Structure P
Amino acid sequence: MGDKAWKQRERQVAAYFGGERTPLSGGNGKITRADVIHEKLFIECKLRQKHSAVTLWDDTKVMAEKENKTPVVVLCEKNRKGFWIMVHSNDLSKL
């Protein structure tokens, strides 16, 4: 039996960032509670059928392509400083 889809995705993300998938990720991990073992990053992976932020990014991408631009979604919360920047992994090097 092959790996479950979420394990495969964790390995893919780990390779992208130059880390390795944590065996027994989550509360059972002995090295870190992160899904990826990495020297500087704490990476949590969530594989879902749909994420609302990704749907927003898809809509933004359609508009960005019409202007030949890179889509970037910025998430902000009221009464909270700073913001989160969402960019597709294929576009990260463009920034």
Structure Q
Amino acid sequence: MPTTAKVKVRLFHELRSTLGQSELEVEGDTLNDVVNSLIARDESVREVFFDNHGNLRSYAMFYINNIPQNPPNLSRKLNDGDLILLIPTAAGG
């Protein structure tokens, strides 16, 4: 019977401050599972990744094992031990 992958997630910018951690371990089979796990911890995370219509924001950057996912495919399958970097683009002015 297949098991759910355990992955490390490194958080940057507002994700780090919102969730109060720079790295988490979560279980999930896809990038979507990882994102939903973070949203379950704090609903405001949804706004970092999705617009008001539920579309993935173009500036959210996803890396799997230091390889950029461009464009990100939230249904991408994950493997046990993968390192996920979630980097919302920092805005300033």
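Before moving on, here are some points about what is shown:
- Among candidates P, Q, the computation of mean projected area of the Cα convex hull in nm², for residues 6-61 alone that gave 4.6 used structure P.
- Structure responsible for 1.5, with distance in nm of label points 7 Å out along Cα→Cβ at positions 14 and 30 calculated and labels P, Q on offer: P
- With helix-only ellipticity at 222 nm (-39500 (n - 2.57) for each DSSP H run of 4 or more, over all residues; to 500) derived as -9000, matching label from P, Q: P
- For the set P, Q, ranking by relative contact order in percent (Cα under 8 Å, 6 or more apart) places Q highest.
- Comparing percent of Cα pairs over 24 Å apart across structures P, Q, the highest figure comes from P.
Bear in mind these aren't lab numbers, they're just calculated from the coordinates by the rules spelled out. Since we're looking at a predicted model, the values are computed, not measured. Cβ atoms are built from the backbone, for glycine too; each structure is taken alone.
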